[in-house]
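Got some structures for you, see below.
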Structure I
Amino acid sequence: MSERNYLAGKKVAILAADGFEQSELQVPKNALLAVGATVDIVSLQEGTIRGWRKGDWGDEVDVDKLVSEVAADDYNALVLPGGVMNPDTLRESNDALAFVKGFFGENEVKPVAAICHGAWMLAEADVLKDRTVTSYSSIKTDLINAGANWIDKSVVVDHGLVTSRVPGDLVEFSQKLVEEIAEGRHAA
């Protein structure tokens, strides 16, 4: 299989709402598209959502699917971009939480990637017990309180769960995400 079609046939959801960190959605999305994956932007509302970039509103992104109308079974992997507003809004949605939980089965886990504040969704979904993760440092205590082992490292991979700290980690984060999707499901 050519590098260009490395993930052909794989479907990935990016769960986001207004205030997502622009680069933390765009860079992984472009990396996935470059290797042949199909990527859906999944959100709480139809139309568009707006990113956050350098302390101000960024670009609008088209929403492909409503979180209330999809399930983890529809996808091979999930990406959770950060930004402070984005996960704070999403974690108040029962549909969004159920969607995230669906990627964490009893015996196996589909690849999930969260960067920066995106890991707040994992804490709220209660899927971090005994997992090793990283994140933006300001939510370290939240993740530890949710049962995670938090370490300060650019990228951490724990049985299909890929986490990173900041936009400066995006290249390595995106590479690890692609690798985890290519490997498929992982034991829980």
Structure II
Amino acid sequence: MTFPARGRPAKSQQRRRRLLDAALRVIGRSGLNGLTHRAVAAEAGLPSPAATYHLGGIDDMLLAVLREANDSYIAQVQTLPDAPEEIPRALAKVMANGLGQDRGRAVAEYQFCMMAADRPGLREELQRWPRALDAVAARCTPDPAARLAISAAIDGLYVRMLTRDPPPDAEELHAALEALIRGVKATEAG
């Protein structure tokens, strides 16, 4: 028989969770340039050394925050329907949430993309997101080039919409995704 973790391990996990959530808020508000151990700890309402203790050095913290952002989006994308005709609407809802309520996670994800050019240690983790998008695109088309076009267009749409105020709603995103997939299918048929 096993018992739930008590005391130090549970408290440590809670603090780490608070710090990761705080880091995403800091990035959403101040970008990656504002991400410091001190800023994250202050945002979490914890003493400064807590961020270093629970998240490690700056590269470890960056990787942990990226993994957290990825885990959230990938989990949502993996629950999308299998039917190609249902994907645009369901994905639009995920994207609208990412551009609105979870904007900090989306900002973090795309800022990490640029940072990975100088920090190879982030690249493998960053590749999880395009692989998840490719898996969704594979439900829409068997053509590898078309899948790449779909996933790249979705990434581009995210980046473009992150700078828009107010962010688009799910209906606007649905129309864009519908047009994208319709265009890919027309090209395949033609």
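Throughout, read-outs are computed from the coordinates displayed, never taken from laboratory work. The structure displayed is predicted, hence computed values, not measured ones. Cβ atoms are built from the backbone, for glycine too; each structure is taken alone.
Annotations for the structure displayed:
- Given -24000 for helix-only ellipticity at 222 nm (-39500 (n - 2.57) for each DSSP H run of 4 or more, over all residues; to 500), calculated: source structure among I, II: II
- Answer label among I, II for the case where distance in nm of label points 7 Å out along Cα→Cβ at positions 9 and 89, calculated from the coordinates, equals 4.4: II
- When volume of the Cα convex hull per residue in Å³, for residues 17-72 alone is worked out for each of I, II, structure I gives the greatest result.
- Source structure of the calculated read-out (log10 I(q)/I(0) by the Debye sum over Cα atoms at q = 0.09, 0.10, 0.12, 0.18 Å⁻¹, -0.39, -0.47, -0.64, -1.16) within I, II: II.
- Answer label among I, II for the case where FRET efficiency 1/(1 + (r/R0)^6) of positions 49 and 97 (r between Cβ atoms, R0 = 25 Å, to 0.05), calculated from the coordinates, equals 0.15: II
- Highest-scoring label, criterion being mean count of other Cβ atoms within 10 Å over residues 65-72, among I, II: II
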